[in-house]
Structure I
Amino acid sequence: MELDLAGDVSGVHRLLTSLVAPRPIGWISTVDTDGVSNLAPYSYFNLVHTNPPVVMFAAEDADDGVKHTPSNVIETGEFVINLVTEAVAGAMDYTARAAPASESEFESADLEKAPAVTVDAPRVAASAAHLECELRDTKRIHGSTLVFGDVRHVHADEELLTEGAVDARKIDAVGRLGGPYFTGISRLSLTRETDY
């Protein structure tokens, strides 16, 4: 297959989301200025820098404009990224549905909140790790809002640790594939010249 994207790109969503995979999922919790908490997954998400630690996610607009998550982040300047593991994958998928701004996905998905340390947005108590973030910048690109956040605080359950450090072998993270598909982790270890 050969596909020239210099012209109309309206039909390439499925192609590109299938090829750029697996994608990590940022399960992002926010709170609006009225105190209503919001929770939604974003697979256009990644760590973009470690010194200082910066993450980003992108949210395509809904039919009625900017989605609740980026809107809340812009209004309040903060958000929390909750780790998606196999244990919470079903709840994460449920929170992907469209809901009115007045509805908290924590309540509709029957998820317990945990308080954050540095931000007002709640954490998902059942998630094994969390990144508390402060808004760094936003950028609009063709009907999407890119959000960049400085990581201000990290939570990780003790069972994820080996000798005081997070052990990637203990994280059952879930990634996004194309269409309705997700993937768990099948660990592949490659030898490099440098240590981690």
Structure II
Amino acid sequence: MEIAVEKIFIAGSISIKKLDESVTRRIDKMMNQGYEIILGDADGIDKAVQNYLNIQGYNKVTVYHSGTTIRNNLGNWPTKSVATKYRFGTRDFFTAKDLALANDADIGVMLWDKKSTGTLKNIIELIKQKKKVTVFLQQEKKFQRVYNIDEFLLITQKMSELSLKNADKKINIFQSIELMKNKEVQPSFL
């Protein structure tokens, strides 16, 4: 059963400041089909995508932010403030916004540098919710679908050993993988 796509969550590595031409072509298709684009307020990809959408004059955009202060809203689009109990500036503070984006999205498009743990966390959250994700691998300049745990494992194999260790330290990636594997093998009637 296919889900009607209305909202697309775009996010990615804060280290990526410029959009590849293949990414802008993908965003152009989203705009031409009239999808609502939801994204965060961070520097890096959030700001680069906001800049592109603003230049294109696209208005079906909502910018999410944690707490009461928004960092970037280049197109003066509607915003969604996500309440959080965590202290400003902490990983958990900003993760609240990312979880809300994953919850509200129908699908995700993630732009990844093969290191960013925040981007990995977004991919994991979308997969856990059985939502399709397309990941743009920045160094390879190609899109790869990540619809399930096996496809997620394929992209983690592209990480350096150091990046993988860092991801486990920051977001417990190995535990997340095991939990997703166990969930996939459970019969739906249990």
Report task. Assign the value -3000, calculated as helix-only ellipticity at 222 nm (-39500 (n - 2.57) for each DSSP H run of 4 or more, over all residues; to 500), to the correct structure from I, II. Result -> I
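semi-axes √(5λ) of the Cα gyration tensor in Å computed as 25, 19, 18: which structure among I, II?
Computing semi-axes √(5λ) of the Cα gyration tensor in Å on every structure in I, II gives 25, 19, 18 only for II.
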Query raised in the report: In terms of FRET efficiency 1/(1 + (r/R0)^6) of positions 83 and 171 (r between Cβ atoms, R0 = 25 Å, to 0.05), which of structures I, II is highest?
Result: I
Report task. Of the structures I, II, report the one carrying the highest value of relative contact order in percent (Cα under 8 Å, 6 or more apart). Result -> I
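No value in this document is a laboratory result; all are computed from the given coordinates. Everything numeric here is computed off the predicted structure, so don't read it as measured data. Cβ atoms are built from the backbone, for glycine too; each structure is taken alone.
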